[in-house]
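Given below, in the form of structure tokens, are the structures.
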Structure P
Amino acid sequence: MEDVDAYYGQSHILRDLSMHVKEGEVCTLLGRNGAGKTTTLRCIAGARPPDVRDGRIRFRDDDITAAPTEDISSMGIGLVPEERRIFPNLSVEENLHLADVARNWSNSVRRSVTMGEGGMTTEEVYEEFPRLEERADQRAGTLSGGEQQMLAIARALKQHTDLLMLDEPYEGLAPQIIRSVESAIQRIADSGKTILLVEQNAVAAMNIADRAYVLDQGEVVFAGGAEELRADEETREQYLGV
């Protein structure tokens, strides 16, 4: 992202924001509520609103600033939103099957987009998330919060995904469940996926992040390694309350 300004209507949310995510790393985006973290992910994913009025967003060699959401997804950018958006009345396996349907539809109609390799098979998903296999026939709405988060992440991985964006994956989870989800994210990162992680829980995010950005009122106030942020007590206290 280069000098991006984004708005909701007349509300100026992101202000001259520049940041980059390196291939194969875990990068975390931190800040208090309202700092612009979710807006940043929505801009990358091509969601409207917000509206990007200035600046440029690039993925590899492609300018995706004004690209349709479905084209951006087909390029290999996946977003797991904070609200997860699973289908509660369908089983775990049915939720995963819908991801296959969406992928097949994308492959058949998005011929103008350079497509990558397909995502994980259901068998590969179950290898990564054995708890989901144990609950394959269970309605998704009856899963625990951590299991629902795993399902949302797994569904994204069923698509062709090179950059996985996670919005508040630890929100509302007990500490023990956070560790379980954290371990799953770490395994995905170890497999070579690039991850952009938005989190309120700065301590948990820095456990697995290589680099960090801190936002305040839509502006970058810190950019550096996770270890640098751990050592920067002033920034952590002022902008993260940690």
Structure Q
Amino acid sequence: MAYKGYLIDLDGTIYLGSEPIPAGKRFVESLQEKKIPFLFVTNNTTKSPATVQKRLANEFDIYVEKDLVYTQLATIDYMKDDAKGRKVYVIGEAGLIDLILEAGFIWEEETPDYVVVGLDSEVTYEKFTIATLAIQKGASFIGTNSDKNLPTERGLVPGAGALISLLETATQTKAVYVGKPEAVIMEKALNRIALTKDEVLMVGDNYETDIRSGINNDIDTLLVLSGFTPKSAVPLLAVAPTYVINNLDEWEFDQ
């Protein structure tokens, strides 16, 4: 079928770490030429949408509006809807922390309403300690996403899910996950693109996050074998993606 819109992963799909994926650039340009709506839905919370926009342009020669990047904004939307309070402690990088504070939340280390944990390449034992004690005191524990690894040009490196797992062990408390494959981020993304589940296609390289986000939420999926999930794993997948291709050049928009 011809989909009216596309929800697209970034790392491993459009680029791989710092390496371009030429088929990814051509895919985005085809969407722009055909005037098909799309939204980048990424679990990477280390950079703001504006920073991602600049990176796409400067490093990969891909030009989009920053409003087409949907990432840690899902975490902010979740906390606003939850309305438990405005005090927050965050393990994460500037792209996550700055947007949360700009949204009106207040930094608090002793008794926050929320502890939010995302990817932090400079995480320390002290940060884990502050988060552990806050969760033990009753703070709501939010994980931005469950990605155990991230695909890079160096290989699979630890993701936010690995950090969150440490805190789940330390606190004996399960995090509420907001990112892919959870319903929260997908529902918010659909609202942003103003389309329904049956009108869009979820495109990504990671079966556990990208493709599961579609399967779990009744959205058709396109697995591209350019990043996390290898071709050898496809026959063993519990629920098959709607489509599987080697690279995005193989995709036919009018099928």
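None of the figures in this text is laboratory data; all of them are computed from the coordinates on show. Every value quoted in this text rests on a predicted model; they were computed, and no experiment measured them. Cβ atoms are built from the backbone, for glycine too; each structure is taken alone.
Assuming 1.06 is Rg/Rh (Cα atoms, Kirkwood Rh), for residues 130-209 alone as calculated from a single structure, say which of P, Q it is. Working shown, then result.
Numbers: P: 0.94; Q: 1.06.
The correct label is Q.
Between structures P, Q, the calculation of distance in nm of label points 7 Å out along Cα→Cβ at positions 66 and 98 yields its largest number for P. Determine which structure produced the value 21 for relative contact order in percent (Cα under 8 Å, 6 or more apart), calculated from the coordinates; the candidates are P, Q. The read-out comes from structure Q. So mean count of other Cβ atoms within 10 Å over residues 186-193, computed for just one structure, reads 14.6; which one of P, Q is that? Structure of origin is P. Here mean count of other Cβ atoms within 10 Å over residues 26-33 was derived from just one of the structures P, Q, and that gives 21.5; the source is P. Here distance in nm of label points 7 Å out along Cα→Cβ at positions 82 and 178 is compared for structures P, Q. The highest value is that of P. Source structure of the calculated read-out (mean count of other Cβ atoms within 10 Å over residues 138-145, 22.9) within P, Q: Q.
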